[in-house]
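As structure tokens, here come the structures.
Since every read-out is calculated from the coordinates, none of them should be taken as a lab result. No experiment lies behind these values; they were computed from the predicted model shown. Cβ atoms are built from the backbone, for glycine too; each structure is taken alone.
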Structure I
Amino acid sequence: MNKQHSQRLIVGISGASGIVYGIECLKLLKQAGIESHLIVSKAALQTLKHESSLSYEELKALADVHYSNSDIGATIASGSYRTMGMIIAPCSIRTMSEIASGFSASLLSRSADVILKERRRLVLMVRETPLHAGHLQSMLDLTNMGGIIMPPVPAFYSAPESIEDIVTQTAARALDLFEIDCDKLKRWEG
């Protein structure tokens with residue numbers, strides 16, 4: 001993969017609580033010089049209103065490219081459009097279940113399906129608790145397909161002093177799974 005294509009990452013934001021993780025991922029990608037391609041679900045727009053002071057226009061401005069979730073013909077819906085992969089932060093159970101079943105009803109789920117079929121990295125920051133057997137089965141199915149399930153669980157060894165510290169550490173750790181080195185990530189030193 002040439003350098004130009006290896007510097008693109010798709011960021012999906014679904015309707016689960018925790019939109020701040022997607023926002024932080026976009027900010028960290030910009031700082032790292034990685035081109036971001038944003039998809040926001042309809043439910044995520046509701047979450048944005050409840051959990052952030054950002055407008056939808058301000059959210060879109062954090063990304064290099066943004067798409068309507070109904071734009072199934074977008075470049076990122078094709079395997080021939082090369083990217084590093086995709087992160088969905090946060091990822092709702094509904095979105096996770098669509099991806100696990102191969103049901104591509106939106107650009108968000110279609111893009112994730114393309115990432116899996118092309119054997120690229122897919123990271124799902126699943127934001128739901130508690131979980132029942134169906135949720136866990138979908139997580140196992142996605143893991144067997146090559147996806148990575150990464151619930152946004154705080155790491156306290158980083159000695160966070162604020163919620164912002166926890167969010168930044170978690171988002172940086174998720175991006176680390178794509179080998180994106182964020183200078184904000186505090187690594188375990190032993």
Structure II
Amino acid sequence: MNGNELRVGMVVRLDGELQEVVSAQHVKPGKGPAYMKCKLRVVKTDRSYERTVRSSEKVELVKISDEAGRYLYKDQTDAYFLNEEAMEELQVPVKALGDKMLFLREGDDVKIKMAGPEVIGVEVSDFTNLKVSQTDPGFKGDTVQATRKPATLETGAVVQVPLFVNEGDTIKVDTRTGEYVTRV
């Protein structure tokens with residue numbers, strides 16, 4: 001396809017690497033041909049950069065598929081997922097997943113974004129219920145200083161929760177922002 005057809009969310013192959021379009025702006029200068037000013041993210045390294053793509057430049061669009069999966073485990077550098085449609089184990093670098101790993105427990109359902117045989121990302125559910133493993137006790141009437149306190153969850157993530165949340169409680173967390181939603 002032509003370079004001027006790039007849109008946010010598309011995955012293309014440029015310079016031999018899979019790259020996701022993070023932002024795209026069509027620019028038509030007063031003099032000269034039109035071009036697209038894009039911010040691209042290299043899928044494997046999660047590195048972002050800006051690039052100008054001329055409208056006459058050809059880019060290869062890569063078809064993306066969402067497949068059902070399950071988080072299995074992680075080691076020092078990689079996280080492992082089961083692709084439930086193909087029944088195969090997939091390996092994804094922990095760096096590429098970013099903050100999503102903070103809210104994943106073994107056995108959680110995920111959506112695996114595939115570009116052919118290559119994994120380009122993992123989507124977790126927007127909300128998850130996690131157990132509070134450690135937090136300071138809240139005292140009645142202790143609202144002078146702050147209305148929130150840090151709580152460590154069963155996955156190791158630390159979120160700010162209201163004073164009435166205690167150890168052992170299960171809370172709902174928004175995985176996109178990492179914020180407390182409600183006690184379950």
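When helix-only ellipticity at 222 nm (-39500 (n - 2.57) for each DSSP H run of 4 or more, over all residues; to 500) is calculated, the result is -12500; to which of the structures I, II does this value belong? Display every interim value, and only then the final one.
Numbers: I: -12500; II: -500.
Answer by label: I.
Between structures I, II, where is distance in nm of label points 7 Å out along Cα→Cβ at positions 32 and 64 highest? Working shown, then result.
Values: I: 1.3; II: 3.0.
Result for distance in nm of label points 7 Å out along Cα→Cβ at positions 32 and 64 over I, II: largest is II.
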I have 15.4, 48 for Rg and Dmax of the Cα atoms in Å, calculated from one of the structures I, II. Which structure is it? I
For structures I, II, which has the highest computed value of distance in nm of label points 7 Å out along Cα→Cβ at positions 104 and 120? II
Of the structures I, II, report the one carrying the highest value of percent of Cα pairs over 16 Å apart, for residues 128-175 alone. I
Kindly point out which one of I, II the value 22 was derived from, the read-out being relative contact order in percent (Cα under 8 Å, 6 or more apart). I
